[in-house]
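Student: In structure tokens below, several structures.
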Structure I
């Protein structure tokens, strides 16, 4: 496997910063799986670090000989080249099973079946025209429909499928390398293994000190572009994937490296994704999947998985964080909402019943703004058509037109008339806690063949509870804001 083992971009490389007073022993190597390798260990003498390094590199080399599609002599390459059923090694079978598991978990947004599609794109690099789109779609859909049985003693490779496990294999190898290091140096109190920006962490670099990980800002991909966040991790793994500058140039047009498994075609506006998970294989697979899935669906999946958090950043820079992401932020950037313990914030809002003929459910947006109107946090958007969301002119001016690709990050289906509730955790769109002060709750609604209405509800965040109620006159019904210990 070389640097193309997966599209983890150099622009998204994860830089580790450890307190100088507790610097672990560090070993670095180049051209490991085609990229850089680092091993940092705490709590053991240098000889143990060297022994653990040898064990990790030997395990990585062994698994490279199983899983690489960039070596003609690997087990996977030989399996792809043949047509007869084969007995697969436990390692290869485990990785392909993991690929199929995440394919199902992500509604087929993640796939290791696309080797023949990706080969056509690689062959077209520098050519006068891209592959035929209709042919690629037909091939991708045939691959998607193919039945795969990995439980048989001798496994059949369906026609058209060429396995490429790069989007999961590096994380899986990281997990195995960590196991080998822990066996080689059982007295270690902290271990970090980083391969090309994806990394797994175990224990602590010093007693009571987490591993600190700076995430490069995908909007500023230069080496000194700055960090979008700094995380504090203990016995967790992290992976990143994104659109960035990597891809293939064909006829003076650049095509991204992130391919939609259902279409066989590169995504035009794929976001970047950072994922923290208990193991590197999970982080690796999800980081890839979240660049393909609709952002809202991807975040819903993350929320359903134990001990998994994610930050998704659209190509225009709009961030969407899972609910537990703020808890991972480093002490310098993490803060709690500036309201008393036990307080909560909730908004009950009403979509009124209309008697108009040809009634259409309204498009609606609710967000938190600063006192001067600057948008701070989207709470909910109902309606996923960019055409009709433009009929919410204030929301569109503040949010939608800045980043149309982010619409699906929060948009949900329109709702029937009735009463609903949204909550706010006191943070902005980046997951940063906001200070006490004056804010505005903004509710905007518009309906096809109907009217438009904008309702603004000023409120203060302080040590004092707040109960505010307003009512619209047409498209917005009663809005009840409650902030305090009794808020629902």
Structure II
């Protein structure tokens, strides 16, 4: 059965009908092939599920291990990947590619020593082979090194590798929606890996206002992406997000991808993180929300927990929407809206806002085509107390931390912060200098980690 040929002919149902019974009967090869098919279909959860089944059915198969490690890497499940790697009794089963993926996973989990130990067995990395260049591109992408990644992609393409999906990902990440979408249109019929990028292509089509393309891609979407497509095509302007006791209205922002995927199905963005924090927050507790976007966390913490929240959001398109969300929810008595339109900095009174996408933008002290916005350090924020500081500023976290040393020393809040990989070493150093200890890490995203810290001198909360 030539699954590649059948897939290119669009005979997906035929492939699944043939392989599924064999997989259930214990055929590791069939399970492995099902993982590959679901990779091409762009369903990472089923890809991981079948790859795990193949591994359980035959743990000694080098091919199964390669498929599993690539599936976990594609899905951003780096912690699971490192756990499996650490527990392998015979790492000689791993080929070079799989070993490299293990090193990437350790690095994405910020376990630098383990990553270096794995790479030590591959002293000539990266070589000019397709496999090495493919993994080198992944590493560059994980560190948001767009020029480096693009140079490696050129080398990968010259070596005969499938570079289209990497180039599409880099163009999307850098905000080049037309370029990313064109790569999908040019190659999805002949390159299964590009066909697996259908969700990214649909988001590009939404950003470009191409309703016909969205309608064409929507039937292949699942979960939140399907609902985002539906809301976009139906012209939905507002969505309802359900809290424990009441509902909240949010503007439907289809280009605000990370949040839209959750709001479209009626749930708060990062709801699991918020629910873990909730028992440690009481009515009246002060929260500072740096990078508040359209107010997802602000509304949850004020409306669901009764906290007093001070949000900062410097995106001139999103700040008015945040204000309206808070006003419509009748939370202005708990939310201090005076700092909307401001960025948080290390002391500068103005910075440049660089808009890439609504769900990924940051600030810089240097003009790069962005708008100049007012800024202030958290050390200049006059609050009597602070129980929680949340920071999500897409790479601007170093400036926030440098301007918050006094704030952290005075108030000793819990710190929930997104840290981009390229800032990790400096950010961890600044947080350690402030006397904080890491209590939780979510490193499933390929480019950043979501970290929770507590004052080292206190009993850490169970999160």
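A short reminder: the numbers here are calculations on the coordinates, not readings from a lab. Computed from a prediction, not measured in an experiment: that's the story for all the values here. Cβ atoms are built from the backbone, for glycine too; each structure is taken alone.
Student: Identify which of structures I, II gives the largest calculated value of relative contact order in percent (Cα under 8 Å, 6 or more apart).
Tutor: Once relative contact order in percent (Cα under 8 Å, 6 or more apart) is worked out for each structure, I has the highest.
Student: Taking -7500 as the value of helix-only ellipticity at 222 nm (-39500 (n - 2.57) for each DSSP H run of 4 or more, over all residues; to 500) derived from one of the structures shown (I, II), identify that structure. Walk me through the numbers before you get to the answer.
Tutor: Values: I: -7500; II: -14000.
Considering all the candidates, the number was obtained from I.
Student: Taking Cα extents along the principal axes in Å from the coordinates of each of I, II, which one would give 67, 51, 44?
Tutor: Traced to structure II.
Student: With mean count of other Cβ atoms within 10 Å over residues 210-217 computed per structure, which member of I, II shows the largest figure?
Tutor: Once mean count of other Cβ atoms within 10 Å over residues 210-217 is worked out for each structure, I has the highest.
Student: If you rank structures I, II by distance in nm of label points 7 Å out along Cα→Cβ at positions 66 and 202, which sits at the top with the largest value? Walk me through the intermediate numbers first.
Tutor: Numbers: I: 1.7; II: 3.1.
With respect to distance in nm of label points 7 Å out along Cα→Cβ at positions 66 and 202, the highest-scoring structure among I, II is II.
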